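So, here's a batch of structures to check.
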Structure I
Amino acid sequence: MRHLLSAFASLALFIALPAPALIYYSEQNMPLNGQDKNGQPVGLAVELLRLMWREMGEPEQPIHFLPWARGWYLLTQQQEAVLFTTAHTKERDPHFLWVCPISHSRVALVGRKQDAPKVASKADLAKLQIGVMQADVGEQLLLNRGISPGNMMAVERMDQVVRQLIMARTDLVAGNEVMLRHQAKELGFPSEDFVTVAILEEQDNCFAFNLRADKQQVARLQQALDKVKQGDEYKKLIARYQLLSILPETSPPIPRLE
């Protein structure tokens, strides 16, 4: 009997425990993700995630909306954390697991059309003040390119970044170009009042997972995303949100800062 109990105990060690439930974090940053006036999750990434859950046969999960820097910190600390919409850059790639893409976008430096400084190289940024969101891809790409933190004014939310530019507290702002222009429109300022002076990077926007996340769960979500993107509902979803993501034509070509 003792040997039998010992055998059962040994067997139990090899029985895999169920993977912990994922915890979904996001931020208020439309048109990709946010909350409406009633506090309900909305946006392209949110609707896409719902289609993925449905494809997997899973119920909808809660989405916790936090300032980006807080969500970023939790992503690095919690095994179950998922953060979206997260720009997938080569610097970030090895630090997380990824389900991609939600969309594709460019990270740019944007200024006021009336007095935007000309930027042809990183050296041109040395005397400028640039608004960024804490822990956002715009801030990180500038730091990766050797721009001093002293040249940046970091705040918690993207609407604050845009307000700084409108009030001329900063010369430029750095971030996802579609989101920057959407925030300006939400504040009552047309897209034509702003100009993109340089591009930092183009990348996919994704769901990011803690490195310790269950890889099978991540793989299932990637498979669901791939399957959803083959369907008509996805095409209709993209068509609706493309109207919110059209960027103004620019001439001459916009310089890229490597």
Structure II
Amino acid sequence: MLEIIDLNVRYGRREILRGVRLKIDSEKIVVLGPNGSGKTTLIKSILSLIPYSGKVFIDGVEVRRIRGYIGISTNIAEVYGLGYLVRDLLQLYSRIKGVDRDLALDMLDRLGIRDRVLDKPLSRLSAGENLMVRNVLALASLPKIYVIDEPFENIDMARRGIIARWFAEYASEGILVTHELSMLREKSFQDFKVYFLIAGKLHGPIEVRDLAELCVVEGARSDAVLVINEGGYAVSLIRSGDSCDTKLYMVGSVNKLYGVSL
């Protein structure tokens, strides 16, 4: 179980996360947010990689006391030795994080990159290959909980579909953050819940399976499934109807959601 209580993060005078509260127990969620909304900061806070105020618990223990907990995995670049050959990383993380090396090799095979990446340093791979390797390392440890940052960037659609299925298949709990709203059309995500992270505040949840029937309108509507109101500007997600001009999935990227009139 992962529980976040009143999480706040500041960089100087700038508030990045503001009073984030979240509890997941044997479920998987997606956190959608535009660029700069605090998504990566949320992941780094859960991993205790940056200073924060508030509390983050894994199985009832504050994460600052259990940094390196073997039951949690991530694709964040900072936790991997970028100068290592991929082959050596698999060996290293099989020892320290329980990565199933055979499973990892099979995953790389299914992505069609095994022979191309094994004998190269992670730092010398293309952006897409680098991310695919980190996704594989995160999932092949068969974690209890995964916390995953933007797993689809610079990756083609076919491979995105494969990776999406793995996020549904592996681990009993997980948080995946992304700005790519359109990826939630994937069948693999239909049993997930989704939250929106806007200007450092978390809004939700909504069932992913319900997103296809939602519309986006400006203003706070009394019939809304969810109202996101930040900085005096409100956006409502409502059930589809005759007055709906903008279906949620038409937005494509959540970067365009908050301010649909633009």
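Where is FRET efficiency 1/(1 + (r/R0)^6) of positions 93 and 181 (r between Cβ atoms, R0 = 25 Å, to 0.05) largest, in which of I, II?
By FRET efficiency 1/(1 + (r/R0)^6) of positions 93 and 181 (r between Cβ atoms, R0 = 25 Å, to 0.05), the leading structure of I, II is I.
Identify the structure, out of I, II, from whose coordinates Kirkwood radius over Cα pairs in Å, for residues 133-212 alone was calculated to give 13.7.
I
Quick check for you: by mean count of other Cβ atoms within 10 Å over residues 21-28, which of I, II is greatest?
I
Who wins on Cα Rg over 2.2 N^0.38 Å among I, II, i.e. which is largest?
Once Cα Rg over 2.2 N^0.38 Å is tallied for I, II, the winner is I.
Starting from the value -10500: which structure in I, II was helix-only ellipticity at 222 nm (-39500 (n - 2.57) for each DSSP H run of 4 or more, over all residues; to 500) calculated from?
Going label by label, the one that fits is I.
Quick one: relative contact order in percent (Cα under 8 Å, 6 or more apart) came out at 21 when computed from one of I, II, so which one is it?
II
Using semi-axes √(5λ) of the Cα gyration tensor in Å, for residues 77-196 alone as the calculated read-out, with 23, 16, 13 as its value, let me know the right label among I, II.
Answer by label: II.
I have -0.77 for log10 I(q)/I(0) by the Debye sum over Cα atoms at q = 0.20 Å⁻¹, for residues 101-164 alone, calculated from one of the structures I, II. Which structure is it?
Comparing all candidates, it corresponds to II.
We did not get these values from a lab; they are worked out from the coordinates using the rules stated. This one's a predicted model, so the numbers in the text were calculated from it and none came from an experiment. Cβ atoms are built from the backbone, for glycine too; each structure is taken alone.
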